[in-house]
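Next up: the structures, one after another.
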Structure I
């Protein structure tokens with residue numbers, strides 16, 4: 001969406017995502033791991049099938065293998081032997097005879113068709129076939145699932161258990177994957193206390209850092225947790241220098257607004273460069289992206305909902321690219337809203353919602369209540385974002401809205 005619908009002086013979300021994509025690069029280093037250690041890792045090379053799947057013609061049914069032409073002048077054939085999975089019939093089936101066969105067993109030489117046992121009956125002269133088959137019935141051809149030499153998984157794919165099972169079925173024992181990204185994280189603010197500590201007047205607990213580190217762990221990142229830091233310029237500067245020396249990316253929470261104690265932006269410009277700051281989204285306007293000498297920087301807002309949403313929508317987008325992952329756009333659905341949604345034009349809004357299906361099978365959504373950027377309960381209760389465009393002035397009950405269901409990082 002163009003900036004014409006954005007608040008003056010703010011970068012649109014679409015432009016910000018483009019700048020993020022252009023401003024980061026995938027890691028180059030790889031490692032080769034056994035399959036058992038590859039879940040959640042990003043493939044660095046294509047996986048090429050070394051074999052046909054299935055590797056041989058096999059039966060799709062329990063029944064009898066035969067040559068269809070042998071039933072042109074008779075309906076009964078004697079049984080010459082049997083073919084079971086792992087114990088194929090050896091040799092060639094004699095003309096005018098059939099082979100007892102089980103599902104998955106190799107089709108014997110000299111046969112081209114399988115008739116299921118439900119369409120047969122035993123007689124003194126052999127097996128009587130109740131229907132005339134078409135040649136090739138119930139035969140799975142070698143390679144009809146996967147051909148030898150084809151790409152079964154592409155570089156950039158994030159491996160899941162089903163992928164690993166597929167690779168194992170092909171006899172692939174290991175995979176080359178990109179190394180894990182190293183991400184340094186810290187929160188800033190004199191008011192922050194750790195859960196378990198006693199709050200003083202004006203203090204709050206540091207919830208952002210646990211959200212950030214937990215989401216990064218789900219992404220498969222190596223997290224360097226530098227804790228919570230006071231609003232001290234020298235302390236923050238030293239922390240950024242240390243983080244830059246250790247990590248591929250640095251994520252901070254707080255300190256990117258315009259208050260007197262918000263030092264992150266000026267230190268970033270001193271040590272590196274600012275790519276952009278202030279976006280036409282709500283919540284999450286004071287999000288910063290930039291470069292340090294050795295790493296990429298993401299500055300999240302201090303409000304917990306703003307921090308969560310900008311991490312999820314913006315920073316994660318860039319981190320996936322940096323990790324070598326090729327991923328598509330998030331799934332977007334249309335749903336009927338059961339609550340009135342208030343909005344002023346100018347910024348794209350990510351309201352928190354509860355997506356469900358009513359008794360008639362219709363997809364519906366309601367908000368989680370108050371949508372303030374400091375109300376973390378609105379995220380905790382939700383299972384989706386209700387996305388309202390920059391130009392929207394609100395939505396009435398019963399209207400259609402765009403909904404993005406939460407993914408594995410947020411649910």
Structure II
């Protein structure tokens with residue numbers, strides 16, 4: 001790997017720009033810029049489908065200390081459009097490390113820029129909100145000119161990103177396998193293990209660790225494309241349904257919203273929604289979603305209600321609106337179970353009459369705290385109850 005650095009520029013759509021460096025020259029990369037406040041978790045972020053078409057700013061000033069390995073990927077692909085960092089370390093030290101972040105970026109040819117004031121950039125985004133940006137690697141020296149943002153290309157919020165990342169065909173997982181095993185999970189500790197419940201996961205951009213957690217309970221998993229129909233899903237005779245995380249605007253997914261609506265009203269199957277799945281579920285119930293100014297992305301978001309709080313991992317740019325929940329129609333069927341305690345947006349709901357619940361945070365915690373990992377156990381217990389008492 002070359003030790004030469006290339007001058008690079010990060011252009012924001014509002015005309016602001018930041019000068020920095022890159023490890024190699026690459027074609028201009030355009031995406032929506034977002035920031036993540038986690039001190040670690042860069043490997044999971046790079047491979048998380050929920051970051052599709054986004055350029056991620058790491059607010060922590062130095063990333064790459066622990067390197068990367070073959071176990072912690074959240075998908076088989078790189079989904080980010082670019083990385084922005086203050087400093088990318090060239091050396092890493094961790095007993096699980098197999099490659100440095102610097103070498104990984106170089107080998108995978110990931111667009112990136114480092115050497116800029118990421119805290120100042122984050123404050124700028126908090127003030128003006130997320131926007132489209134372009135990373136440009138210069139050939140020899142800085143030549144700062146206004147970036148050309150094609151208005152048609154820049155309408156990233158109108159794209160159906162779920163169709164881009166969802167599986168193209170159904171597949172089955174029925175036991176823990178090496179490629180999806182995580183070193184901190186003990187597959188023998190769960191009392192529910194061995195019941196072999198059939199779980200259908202609707203893949204809006206599912207993270208591997210969600211599948212790992214279900215596998216740890218001995219579930220037989222079928223992962224289906226986001227565009228699967230009601231009849232297709234029912235053919236698998238699921239004991240439970242999990243609606244996964246995913247990228248983009250949930251209101252665009254009209255095909256999934258209609259399918260989930262049928263599942264809610266014409267089946268009696270327990271449903272658990274996570275992140276995008278939470279949003280799609282609430283849209284199917286008649287609520288609305290809205291775009292947050294700069295989203296929730298980090299490992300320390302407090303989520304709870306009244307005097308109770310859990311620290312959660314979050315990654316989303318949209319939220320469910322509470323505008324209509326005060327209406328009697330919705331208050332009779334839904335209960336707010338969690339709020340994001342930073343801005344009081346809805347972070348979790350429970351259906352009052354059906355075996356349905358959802359959370360905006362990531363209970364699979366990859367990366368992040370394990371405060372809400374118990375939700376998977378609750379999901380399995382709910383399935384167990386309805387299998388024994390279906391009526």
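Name the one structure among I, II that distance in nm of label points 7 Å out along Cα→Cβ at positions 247 and 271 of 1.0 was derived from.
Computing distance in nm of label points 7 Å out along Cα→Cβ at positions 247 and 271 on every structure in I, II gives 1.0 only for I.
Among candidates I, II, the computation of Cα extents along the principal axes in Å that gave 98, 52, 45 used structure I. Each of I, II could give mean count of other Cβ atoms within 10 Å over residues 31-38, but the derived value 13.4 comes from I. When Rg and Dmax of the Cα atoms in Å, for residues 15-134 alone is computed for each of I, II, which one produces 13.5, 44? Matching structure: II.
Work out which structure the value 4.5 belongs to, where distance in nm of label points 7 Å out along Cα→Cβ at positions 63 and 231 was derived from one of I, II. It must be structure II, since only it matches.
Figure out for me which of the structures I, II the number 111 belongs to, where volume of the Cα convex hull per residue in Å³, for residues 207-382 alone was derived from the coordinates.
II
Identify the structure, out of I, II, from whose coordinates FRET efficiency 1/(1 + (r/R0)^6) of positions 47 and 199 (r between Cβ atoms, R0 = 41 Å, to 0.05) was calculated to give 0.20.
This value belongs to structure I.
Taken together, the values in this text are just the output of simple stated rules run on the coordinates, not laboratory data. This structure is a prediction, so every number in the text was calculated from the model and none was measured. Cβ atoms are built from the backbone, for glycine too; each structure is taken alone.
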